[in-house]
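Values in this text are rule-based calculations from the coordinates and carry no lab data. Please read all numbers here as calculations on a predicted model, not as lab measurements. Cβ atoms are built from the backbone, for glycine too; each structure is taken alone.
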Structure I
Amino acid sequence: MTVRRRRFSAAAFFSAAAAFAAYDIFLLVSSPGTVSAVLTSFSHIWLLPAAFCILCGCCRLRGVYFLYALPRFWRFAFFAAVSAGVLVGAVCLFLILTPETEPLSRKKNAKEGIRWMILFGGGIDKNGNLPPLVLRRAETAAAWLRTHPASSVVVTGGTLRHVPHPEAPAMKRSLEKAGIAPERILPEDRALDTIQNLRYSAMCIARQEQTSLENVMDSCIAVLSSRYHLARIEILARRLGFSCITGVPAPVPLLYAPHAYLREICAFIKLGLRIALTGEPAPMRSLGVPENL
């Protein structure tokens, strides 16, 4: 009976490992990338719990529990690290799940309405196609623009590392297919991260409107991205000096949600460390508008 129980628990661990590895493969297949993109993909983080489950399964086959096989110091260090990680992750997840998506009517400049929306990219595959997460953002943006006919949109996303295509033109094409007039879409194809998305988009709007950057930062602007991304966008927007931001959340496909939220937790931790250690990003109101934007 003891041998049976060991084999059953080992099989459970191996099955969990297979599920984690299969999820990694699913994420890679759903958005095909170049060889270098595949090798460096963040989706491989799911191989860590897969490896841990394999290790636990092997220990169970030998009749031991992985943690009890460790020396006391390492056992304590393991529990301390896991507890700290869970605590930090829980705090970050709470912040991620509570973005400021209040109605425009509560904003200080509500009477002016929203002239511009910023649509954030989120990746592109090696064939120049948008992944499901970004397609949901584009669909939500098209629906929003149809109900706000006086508004225009900046689609922001540059050429990411390991991928030969910029995101902005692909998002522009997606909006045009959804019936949005090309003259309402302003592509920004240089940004490589969320901070640059906000900075370059504000500069593009200032140049398009032939106004100052300060006026753009003081106007009401809608930001559209996946729900998990909005809280970080709003934190960065406030630090950069935007005074009136309203979030528009796009739905996240259920199968992509675990990976998307795990990645955003890591991004939140990285942002917190960056702010604590460098004070960046700083307000951009004193920046000029480069001629090439």
Structure II
Amino acid sequence: MSDPQLLRLLGLVQRELSAVDARIEIGGQPPSDERTMYCEITGGARLVVVLEAPPEDRARAQERLAQLARSFSASAEQAISDLSASSGELVTRRLDDELAALADRAGAVRAVVIDAQSPVVWGTSEIRRGDENVESALRAADALAAAEKAGVDLAEVLERDSDEALTWLDARGVEPPVAKFLTREAELIRQASRRGGAAWRQHLATARAIACVRRDSDRAVMVQHKDFGYLSRAFANIYRLILVFDAPYSELHAEGAVVHALPVIERLVLGLPPVEPPPKGGRVIRLPPR
């Protein structure tokens, strides 16, 4: 640990108790060695000291350890909070790397992890962009369905600014209310991230797969279409791993890749820190003119 105050705490504890080692532990089982003492400090973390021999008066030594821990509680809490945040970022990057490797092995355009209810995308094989989450994916999936019903390609709309998109949609006979809806939704999608070309189609396919999985309570799903498909597997009760495809895929090959990767992905997801979803904004309901 590099936090100066925390290092001073550990050095002081080591000197005061004539210990051979002093450290902070987060998670795992508490030590049980007779030469080791510990006390809880904050957020489930432990201050641990290792002595050369079991203490003659363990109760007195334990009380002194608790006093030392209390005197530095604020410094320890901040340092541990910083450490936990850093550790969470490392786990997130490792999870995203595992998902990228899985997508490559399975021939998928994207691999993501969501859960059954929250808006959080816990992991993605794509470089993370802006404020994209499950709610924005569901909205994009609705826009994609509306575009297909109108006979137009939403990815083409996303490639154009609002004025150009309206002109393009009008030239294809899209009714004005639908054109305005698609243009507005496309602008919201663009605000969350910037892409181009095939990347937009992959993004929209991922949004559609997320929407399908959210609607389907089955723990294992394989869907195949000419230019879209997905494989979904549940794990740890609430989480869903989703592989997204833009062409027909080998179900046997994809399933094998998932079976191989899922234990590591599950361990990484369960090691992520909790995420507080952003507060939902109020909805403005426009009443029809009287």
Structure III
Amino acid sequence: MNTIPPFLQKGQKVALVSPAGCITTACLERGIRLIESWGLKYETGLHALKRYGTFAGTDEERAEDFQRALDNPEIKAIICTRGGYGSARIIDRLDFSRFCRNPKWIVGFSDITVFHSHLQQNLHIASIHSTMPQTYPAAGSEDALAATGSLHAALFGEGLIHPFRSQFINRPGIATAPLVGGNLSILYSLRGTPTDINPAGKILFIEDLDEYDYHIDRMLLNLARGGWFDHLAALIVGTFTLVKKGANPYMKNVWEIISRYTEGKTYPVCYGFPAGHIPHNHTLYMGIPACLEVSAQAGEPSQLSFMIP
């Protein structure tokens, strides 16, 4: 059983850090406004707004900010400002010993999959896959209700239940197991490293952005050859946004590509779950047992819920 960090209470402090790509002042201010509207205090990384090429500062500077947030007992959650690229460049520089003694929520998605994977595979501490200041939707919109609204529910322990509509290609069924995964490109890049996860017996979630269809197949083939799809409890396919096709299109769509790797399996498969690089990015707990219910008929209600002890 993974350790679940304490849920937040009003008046507590969170950190806004930039472990990967560089951000604008407007991005940081979006994060601050949302945090303050929830009755929380905040501090920002010393280098949160720095630029070093595509990164938010050098590897040393980004690691320094993240380490400070990990070690500070006043910080109850670390909210990553954006993804991009860079988390894998600092993960081996970080000391998680104090964090393990006093766990806190690490929040983000996309490139932040590096941290989710490290926590699930090596530390056995739950984390939160969610929208970040770079991608916060407009306040008051339906997208905000789904994205930042579900993030608030996750951080404050209000429960997460995501109803969704089944797709024609789904494989129906019910599965209960911890949820792992994240961005497909990042999971693929972590193969063979100490941060590589083992999804056997778990519900695997995958999503991605701006990839060629044939490269999606290449990444899935790598996972399949490593046995990833052999012993899952279930597979949740999130959004694959802005998929590119070459001069000779590979297949009709991403779902067709993915379905080849689950042929002959009996576990539930859900396509098009509303999480990933979309405005209404639904928040997910990583490493916490979830119950996935996939209905048999297209368009019928299905549901993903999390079981907090």
The value 6.7 for distance in nm of label points 7 Å out along Cα→Cβ at positions 57 and 249, derived from one of I, II, III, belongs to structure II
Which of I, II, III yields 1.19 [Cα Rg over 2.2 N^0.38 Å, calculated]:
I
